[in-house]
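These are the structures in question, set out in turn.
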Structure P
Amino acid sequence: MIDLVHLSIPVIVFVISIYLVIAPIVEQPKIEYLYAAFYIVSGILFYIPFVKYKIRFPNLIKCITKQCQLLLKVVPCEYGPDPDNNN
């Protein structure tokens, strides 16, 4: 059975969240609050194309992974864990 949440609950949580982000910026503007707001907005900008519309760049991800492995000098192990070893 699917439990449904009344629409007012997410709306109230959203309004409270927006208030908690905007109130400190309005009351006492600091650059740190703008960084936090930018971080939240950038999350939305990445969510929409890559999660909602499922845009994928498989070759780009493989290239980034390979470059990170070369830079950090790490590679995945060729062998799986030994099933006979209980340690």
Structure Q
Amino acid sequence: MLVKKNIAFRVRKISGKNILIGGYKAYELNETGLLIWEFISSPKSIEEIAESLSKEYEINVSEVINDVNEYVNYLLSVDALVKVGE
């Protein structure tokens, strides 16, 4: 499964916090959430996102794949991400 950003969502820095805004809703992103959002500059698979995150933090992909999967599914549930090709 490939995912991409919903063009209606944007990240803004407000009072020192990273806020994902879209669909009349706002979500605060921590550092890791922001990195994941930035990694999805073009359609990516969960595995590609996990690989990028593992390189950033210098850890094994197997340590982050489940968390990335959970986070991507959360972003899909709030419509911040959309599936590509389905």
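One of P, Q was used to calculate helix-only ellipticity at 222 nm (-39500 (n - 2.57) for each DSSP H run of 4 or more, over all residues; to 500), giving -14000; which? Don't jump to the answer; show the numbers that get you there.
Values: P: -20000; Q: -14000.
Structure Q accounts for this read-out.
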query: Which structure, out of P, Q, was distance in nm of label points 7 Å out along Cα→Cβ at positions 16 and 56 calculated from, if the result is 3.8?
result: P
- prompt: From which structure (P, Q) was mean count of other Cβ atoms within 10 Å over residues 8-15 calculated, if the value obtained is 12.2?
  reply: Q
query: Thinking only about Rg/Rh (Cα atoms, Kirkwood Rh), which of P, Q has the largest value?
result: P
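The numbers here are math on the coordinates, done by the rules we state, and not lab data. Everything numeric in this text was worked out from a predicted model, so none of it was measured. Cβ atoms are built from the backbone, for glycine too; each structure is taken alone.
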